[in-house]
Structure 1
């Protein structure tokens with residue numbers, strides 16, 4: 001007979017989870033005490049601890065605030081000046097520039113593809129001389145803090161696949177979002193708030209933004225984003241029903257936890273423990289959410305920095321201020337969505353509206369973080385799912401035009417968190433149609449974000465259906481030129 005390697009092992013085999021916990025040390029009481037001393041430890045989601053245990057690399061950033069501009073902002077009118085388009089305004093897009101590349105169904109059947117020069121003026125900004133459009137006077141004022149990537153590119157040419165690609169690393173629905181990967185890998189910094197929060201500007205039209213964009217995919221569900229809304233109840237279903245006090249809620253959760261543990265004994269599914277973790281987080285959030293969403297204590301001079309809309313809950317300005325408050329309290333990934341950038345027609349007027357809503361708050365957020373000493377370890381990102389074409393969609397008018405989707409090249413910027421300020425990465429051709437230098441694919445962008453947070457993008461993986469998945473799929477390189 002083979003000698004047992006570990007004395008007493010046979011007595012544990014076949015024991016229920018409840019029986020094991022009761023027989024180990026002081027049983028559930030001892031574990032409950034331990035959970036008070038180290039909140040979340042019982043659920044494997046203690047503050048500061050994720051699947052990785054510790055970063056792979058020395059991190060430059062602790063958190064990300066991603067200002068996602070849904071719809072595809074026109075890089076040619078905001079960040080990538082092209083004098084050639086002004087010179088050749090109204091002439092046909094040369095075939096040697098297009099190179100037979102596919103177009104969307106919205107402009108692919110046009111008999112003519114007339115080039116459109118931007119009506120907006122560009123000028124060098126700050127000491128770095130980064131050229132930015134006069135449509136963005138406030139962002140122009142922080143040019144020396146920006147790492148402007150002009151050579152982003154994606155295979156997606158429609159909104160659904162494009163947004164999904166930028167948010168999950170795949171054009172196909174069902175993959176975990178960036179914030180979910182970070183939550184899974186790095187864990188939480190604050191045990192009373194979710195580590196992944198989402199806000200969508202209220203009252204904006206445009207392409208639908210669905211919850212799978214901040215979902216956990218095949219990762220445990222506790223890693224999904226929590227959406228904050230404007231109004232009296234920022235998080236749905238968080239408040240107690242009328243007549244139910246906090247003590248009663250606590251007793252109910254204790255009994256519910258016991259039922260879940262019984263269920264786990266017969267069906268050891270990780271989602272059961274995730275459900276327990278989510279109930280407990282919701283209970284703690286009942287006290288933390290009212291405090292974090294109350295801006296009444298913010299100084300008036302800070303409110304003025306963000307603009308007139310900041311006191312109107314749900315606006316982009318209000319969400320930017322809320323993002324700073326969440327970042328201060330240890331929320332690791334804060335995702336803001338601002339729709340309305342899909343200017344297939346009426347671009348000059350539409351772009352002015354979008355710039356008026358987003359320019360001042362975006363710059364104010366960067367300045368606010370910098371003044372508080374938080375910009376060094378907070379990475380701020382601004383950009384959409386793709387850019388716009390250099391030719392007009394539809395009829396080119398004297399003072400009016402539209403641009404179609406364009407994934408071959410587009411721009412976004414980063415600030416703080418280890419990104420190299422006052423620099424431009426990549427270059428597009430004179431027509432603003434193709435990348436000609438230092439292209440940055442979506443997977444390269446994601447690899448760089450993870451690197452700044454101390455993560456080797458090839459090592460943060462999850463096995464699902466027999467394959468190891470990662471945010472960067474099967475390729476991606478860190479963009480060295482974007483690192484400070």
Structure 2
């Protein structure tokens with residue numbers, strides 16, 4: 001146990017040091033949502049002259065006085081309220097949604113271990129997010145890492161604001177911190193399904209720290225960090241602002257709510273883990289049937305409900321973009337669930353409850369990067385394709401890869417995330433009902449849109465995410481194996497992790 005704590009402390013220290021990789025910048029207000037407006041913007045706004053002094057001024061002098069600077073934007077209470085609800089929805093997705101979805105899929109002797117792993121990882125990453133995660137992901141630094149200006153949320157107060165995607169519109173930065181922190185926590189928890197039923201609890205914790213620090217944070221920074229819309233006042237200003245943005249943002253990658261940052265990133269790490277941790281004892285010879293499809297379907301339903309916060313909340317405002325993302329999340333998921341059922345019915349002869357739940361999750365994954373960029377018909381097409389293709393991902397592709405991805409993390413989140421990221425470039429086209437790309441200098445949709453060019457950009461973002469996550473995950477697993485070991489002993493695995501790792505049972509007869 002002392003080795004684990006020492007390793008965890010060392011990992012956190014490495015994470016804090018990771019911010020030092022960012023380039024030194026002159027002191028300036030840090031940014032967030034991709035970026036925040038200046039922290040404490042209200043306090044920085046020019047103060048009006050005292051009333052007594054103003055009353056004594058002569059009319060001529062008053063006329064000659066320079067016009068008072070416009071006040072700093074104030075968060076809209078409706079936008080703040082919506083983001084608070086959306087954040088709670090994302091937390092609902094993880095605990096209990098993901099925990100029950102995964103828990104029902106494993107054997108009864110490992111149910112509690114999966115619930116605890118999700119719960120513990122959510123808690124661990126939430127704390128690390130406040131300590132250094134938010135700062136590295138959402139402050140200015142290099143194109144790959146932010147800095148440590150906001151480590152421990154330094155300088156953030158109840159008056160601090162974060163930019164949205166509309167000029168002159170801000171939200172309270174604290175709720176933006178919580179919203180993005182919930183994203184980070186569920187992303188790391190998604191990985192757990194790939195090596196369920198045979199990994200050490202200590203290995204889960206140490207790996208989570210390493211991968212979160214060196215894969216999630218830089219990918220989030222590369223895709224979502226920018227200077228905010230108010231920086232785009234002219235072509236020259238836009239060029240200067242883009243130079244401070246994350247690497248993939250600079251190159252025009254579209255990812256509304258986390259196709260690359262969340263799903264592909266986590267799925268690749270899970271696949272690498274499935275290979276390195278190894279197959280479960282008896283894999284391919286014994287039955288590994290889910291012990292409670294009831295809980296799995298309940299978990300999938302909670303994921304679907306929570307995902308409205310995940311996708312529609314990513315608009316950062318209670319506006320038309322959020323409404324579009326809401327509708328797309330609804331219909332793409334429904335289409336994918338039905339598509340999976342139909343194909344399964346045709347191929348296997350019977351539609352299944354597990355198929356409906358898996359299809360729904362596949363649709364949620366696929367629409368995530370596209371939610372605010374495509375029209376509802378495009379979302380339905382994406383959902384139909386996701387259901388059928390992810391069904392192949394958890395059957396044909398899984399056999400081809402030969403890995404024991406216990407709960408099909410890569411087959412659903414990897415395949416669905418890649419499909420969704422690529423198709424975002426197609427269906428975001430205005431000619432196909434999409435929104436196109438927003439020109440922040442002109443403050444309107446761009447006049448031209450090339451499907452081929454955007455698909456190339458999307459594919460590049462996918463490729464970079466796959467390679468980055470795979471390399472970090474491989475190194476992290478090897479370090480974990482060196483410090484605490486990856487896998488429980490064979491007799492412990494046979495008895496079940498509930499008893500051997502935690503001294504408890506999910507069920508008592």
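Assuming 24.6 is mean count of other Cβ atoms within 10 Å over residues 328-335 as calculated from a single structure, say which of 1, 2 it is.
For mean count of other Cβ atoms within 10 Å over residues 328-335, the value 24.6 is produced by structure 2.
Ranked on FRET efficiency 1/(1 + (r/R0)^6) of positions 344 and 432 (r between Cβ atoms, R0 = 25 Å, to 0.05), which label among 1, 2 comes first with the largest value?
1
Could you figure out which one of 1, 2 the value 93, 56, 40 for Cα extents along the principal axes in Å was computed from?
That value comes from structure 2.
helix-only ellipticity at 222 nm (-39500 (n - 2.57) for each DSSP H run of 4 or more, over all residues; to 500) was computed and gave -17500; which structure, 1, 2, did it come from?
Clearly, the read-out refers to 2.
For structures 1, 2, which has the highest computed value of relative contact order in percent (Cα under 8 Å, 6 or more apart)?
Between 1, 2, the highest calculated value is found for 1.
Quick check on the output: 0.90 is FRET efficiency 1/(1 + (r/R0)^6) of positions 144 and 264 (r between Cβ atoms, R0 = 25 Å, to 0.05), derived from one of 1, 2. Which one produced it?
It traces back to 2.
Work out mean count of other Cβ atoms within 10 Å over residues 152-159 for each of structures 1, 2, then name the structure with the largest result.
Biggest value here belongs to 1.
Values quoted throughout were computed directly from the atomic coordinates according to the rules given, and no laboratory measurement underlies them. Model, not experiment: these values are computed from the prediction. Cβ atoms are built from the backbone, for glycine too; each structure is taken alone.
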